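Below: a set of structures, written as structure tokens.
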Structure I
Amino acid sequence: MARASGFVVLLTKDRMDAFLGCVAEERAFAEPVADFQHSRTAPLVCFVIGAGKLTHIGLGRRGVRAGTGLSRLNIDKAEELSEPISVRKLLNRLPKRSAASIRKRFRSGGLLTEKGFFAVVETIRQLAPQASSLLDRFSETRTDRIRRWPDKARENLAQQKEAVLTALSIAGLSRDPVQQWAPSNETPVSFLDGLPSVRLREDPMVVNDLQNLPGFDVIKTYPYGAAVFESEETSERLTVILANRLPLEEQTGTDLIYFNETYQSFVMVQYKAMEREDRRDEPAEAVYRLPDAQLKKEIDRMDAVLGVLKACAPNTDIGGYRLTENPFFLKLCPRLVFNPDDVSLVPGMYLPLDYWKLLENDPGIKGPRGGLRITYENAKRHFDNTSFTTVVSKAWVGTTPNQSQVLQDVIRATLETGKAVAIAIKPKKPAEPRADDEETEEEALDV
């Protein structure tokens, strides 16, 4: 599992001048550094040092190779400390057990160890409590706060986070904003509560997207939080709603409902946890055991929905063509552990509902003692995160426009299950005005 870490960046006077120029213009800064390994799905906090003082803290990302033994380190969103901190003073305040390895990094630059990173964070927060809001997300205080929440609450947060990340991936938007997650002192109502992009339900952008969603009249009667994610480059956006009628620690899981407004298509994903089971003389494997009485009830509900969808008029438009008009998928994946700093999607198996029905009756899932078990091996094939994102993003699977209009009762039934329902709406991209549609100055004044 990817974890946050830190990188010490030592800049000469010339490079510091270049860095300050980028900061002033709110541009990213790139510095060639000794090659290092760090997951691009976890935060990398950069401590910028010049003339023996820590002056800025920003977020970094490992870039392309910059020569033999070198990588490009891209630094963005750098915050200037109100008062620079002397490196000597910082090192003198470090816990003795961590000081040696950290001292080496602050003298030569480079990637801190995980323990070293958190020691530096806590030391800076002691020396300058208001030094950087960025560091609050990686403090021991936040870690302890999350650890005190009920196990069930953390499990449900992990599922909701996975649903939000999946929706962003389908929409083709960056998952980086999720790394800004910062909880309040109390157990959150939903994962969206910790995101700075959360909007109130009255926000015009949220309401506008909801009004174009079949089933909006049902959703607005339930308690929900909403967040808007937007790409500055493409103006694409995604509105994510988390509707839940139970406290976080009492919820029974998460469903993802993804709506593509351009193609008027719904896709619905239900998450199921696989368990690691040991095997004699072989590596442990992930297993989903059957029968599952709760899953049977959920599939019966899906079948009732399919009966309604099949009664709709057949599609006659190219925008409504689907490889399959069954919108239901199961995602079997390892039991999720809540790590707010990692924005990678959890590996797992997306299985279409029609395929699942064949699989659960296949003799190949019977174990040596007669038990029924689904594994990567006996499932034979599945959609992984990449292939699932591909077929859903352009609505090659899902409901047709006619079918989408009758889903209000389906959404109501889903909201009543006791799960948190993550509803992601990808609205149509606003059309760019054509040159011949633009008013001249004289036309604009002609009233």
Structure II
Amino acid sequence: MKKLSFILLITILTSCASDNGPGYQEPYNPNDDDPFVPLSDTEIMDLTQQETFKYFWDFAGTSSGAAKERYHPNDPNNSQNVITTGGSGFGLMAIIVGIERGYISRSEGVERLRQILNFFEGADRFHGAWSHWIDDGTGAVIPFSAQDDGGDLVETAFFVQGLICVKEYLKNGSTEEQALANQADTLWKGVEWDWYTNGQNKLLWHWSPNNGFAINLELRGYNETLIAFILGAASPDYPILAESYHQGWANNGNIVSSSSQYSVPLILDHAGTGTGPLFWAHYSYLGLNPSNLNDQYANYWNLNVNHTNINYQYCVNNPNNFADYGPDCWGLTASYTRNSDGSVGYSAHDPENDNGTISPTAAVSSIPYTPEKSLAAMHYFYENDLMGPAGFYDAFSPEYNWVTERYLAIDQGPQIIMIENYRTGLLWNLFMQNEDVQNGLDALGFTY
């Protein structure tokens, strides 16, 4: 059942995130003679963060200021009005980085944060949760699939992660900033996490007034959804019971795995899919610091380090003999993909689902776990002309001489955030100092 649920999710993502037709693409050429300036490790991190920040600043929604689902430089009208809830949470955190790094002034950042929070305050909500996609102009839900026309609890959790960082970042600032901090706090505390249990010891991903819990996709088994349980337990007004975590997500302890790949222990069952895509080691941990995070099931630092090293080792071993895979060209996760007919689609790449597509966000966002390996990949991406107007392009394939000049919010956000966490721990420190978050972790039996 766990594997079927994951496949259902990927089917939904593929049908909704793919574009009609092949779209614009340029050939990938690792032997391109265009000159580049060699960069130090510090300079490549500086460049990657600053250019990626542009996704959330220069190419944000016109009305909302929030993150658009995607951006195509060669088709700027693509999904012009589609705001993504989870990606907007990543955007909140990216703006904090932008202020701290001096890409924008503090006053500019605060004004954009206000714009985004006001937009989400007026947007459609479903027992407190926001939808996956929102109309930039009206704040109305844009259905993600036929039955997914209401609340998306996981996307909401990613947004809340950003709201809590905003609250902590601004709470001791000016009167204006404190008001914004309070607004962020009020917004996240309005999410009715307990509603999404449907009266059972579990969490369900979706609910809508038209379809209820018909999708019936449970958050279970190791994947990207850990953060939803922690925030649900942290909620002062709508908390979930600890049993929803232990019986639901942890499957009564059956989440623990004794399996290994490349002699590296998996530690947890990755939703029955082998290791799964690398975004599972990123999305929940943009604010949640895994460095000293333990519960009765896992040490989450070891879990994520092992997950990343398995992904890396697979690319180095390269069982399919794809061109250029190796120590500086690696990283499999969900992103745009090259379909077999040469068109552009979407796929959750991992060692069990590899078609020769490398996603830069996979290696870049893993930098806290594998710094030397991630930096080697960043230099490779830069030296092979994969840097565009909003950071590294979303996906490429040396095997097929292909790169898609496109971006997705959920792939760009983790790069700037996780590089910052590696460098300064900024977002980890903000999120983990929140008293409600600490209460939630305590309630579920975590040490941190």
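Source structure of the calculated read-out (FRET efficiency 1/(1 + (r/R0)^6) of positions 86 and 190 (r between Cβ atoms, R0 = 25 Å, to 0.05), 0.05) within I, II: I.
Starting from the value -9500: which structure in I, II was helix-only ellipticity at 222 nm (-39500 (n - 2.57) for each DSSP H run of 4 or more, over all residues; to 500) calculated from? Only structure I yields this read-out. Match the computed value 17 of relative contact order in percent (Cα under 8 Å, 6 or more apart) to one of the structures I, II, and report its label. Checking each candidate, the match is I.
Looking across I, II, the calculation of Rg/Rh (Cα atoms, Kirkwood Rh), for residues 214-269 alone that yields 1.07 traces back to II. Sorting I, II by Kirkwood radius over Cα pairs in Å from high to low puts I first, with the largest value.
Of structures I, II, which gives 3.3 when distance in nm of label points 7 Å out along Cα→Cβ at positions 246 and 374 is computed from the coordinates? Working through the options, I get structure II. So distance in nm of label points 7 Å out along Cα→Cβ at positions 134 and 206, computed for just one structure, reads 1.9; which one of I, II is that? It was calculated from structure II.
All of the numbers you see were taken from the coordinates with simple rules; none came from a lab. Please read all numbers here as calculations on a predicted model, not as lab measurements. Cβ atoms are built from the backbone, for glycine too; each structure is taken alone.
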